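What follows is a set of structures for review.
Any read-out appearing in this document is the output of simple, stated calculations on the displayed coordinates, not a laboratory observation. Model, not experiment: these values are computed from the prediction. Cβ atoms are built from the backbone, for glycine too; each structure is taken alone.
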Structure I
């Protein structure tokens, strides 16, 4: 079995692949202060609940945008899984032709998403990942990673509004169904959700014009992708497990 980690600034998603099938997945808080033993206890408890033996893990691959958590995670893999994990970054084969000015600056999650997107949907392609930050990545009609846009995530925007405006409360990210709202909470929800839909539509529209391809698919992934995709016509499909599938593909490309 293959254990995959997608480590984001807010959450990390881990999944188990068996015979090319994602059989289980979990979402937990990313905590840079946790030790390898604390991660070991937490993940072992998740495994035991699903009757999975940690010793049955054959390999581990990690994609991370949080350098401070890597020491603990790598030590966890060595101590509890008896495996040296593969880490997405310089030196690992992805098969992706990156046209960034400095390819080393491209986040591991964006690379992994691009690898999975090309494999599953072909190209040209735009991939939108709704995480702590929202990333928009463009894939050319030759399958090249061209670059993209990074925007503050919807949760960051919501939290900033609460923290910086003293009379405004923290609100749930939910659609109020109207923009002419009768309460402060619903008014904030409308501004956050529908305002963010406008951000997404505008960036995708500009990217399509700049790329100037006859037909380009737009795929969304990430924890809040379904919420936003349901309100916009710009997104063709939501793929919740795109990053995990990309990790599986990169692992396969780097088998000894």
Structure II
């Protein structure tokens, strides 16, 4: 029904097995459908389960796999999580940090340019770019205290004025403009990446320093369309990182031919 509600998670039993899951909420209903495809069974199965949210449309801002669960992200409101391998999965609600909830459909269509939820350093992080009514534009990073908790801890926050005033930013030659959020580093939660004027640059936000800056090449999107939902940090297996480019390409093609999706 919507690609923003589709998640992929590896099987806890290992062996390369996985599950593809789509959450199919129905506005006004107290139940929701989970459409699941398990590589073990090789077929799609639809399961109706309890929907714990009140009457409000769930924004499809992507799905994260973390701690053996899938987490459906609504950047205006909350996260929904469950273990899709259970016979009857139970959806659990995790609200965004205090003061971060928005009205339904507020910033609709642009919010994933300035917010994201991703796994970094083995924990779930919420990255938020915002401007207070009288202050400068800021960025903050929050960490979910525990997978079974609903509490978030503020790790750090900084203003873009502080970042732009540093010599490392001036050396990039980039203008003093508010960038578009790209992603948080998958292993170092201090580092956040941004898009700005056809450049991708990484910032150690805690230190207010730019670490790298390069021009990027987009395959199918214009620079006006970039957002966090189009970019995913991926650590390839070592087999894909070693050997010559030709050997890597041949190995990937061979593995792709073995896949039966």
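What to note about this one:
- Distance in nm of label points 7 Å out along Cα→Cβ at positions 166 and 190 - highest-scoring structure of I, II: I
- Structure (I, II) behind the derived value 4.8 of distance in nm of label points 7 Å out along Cα→Cβ at positions 46 and 206: II
- Parent structure of the calculated result 0.40, given that FRET efficiency 1/(1 + (r/R0)^6) of positions 70 and 214 (r between Cβ atoms, R0 = 30 Å, to 0.05) is the read-out and I, II the choices: II
- Source structure of the calculated read-out (relative contact order in percent (Cα under 8 Å, 6 or more apart), 18) within I, II: I.
- Here distance in nm of label points 7 Å out along Cα→Cβ at positions 62 and 230 was derived from just one of the structures I, II, and that gives 1.3; the source is II.
- Test item: helix-only ellipticity at 222 nm (-39500 (n - 2.57) for each DSSP H run of 4 or more, over all residues; to 500) calculated as -12500, pick one of I, II: I
- Given 15.3, 53 for Rg and Dmax of the Cα atoms in Å, for residues 6-133 alone, calculated: source structure among I, II: II
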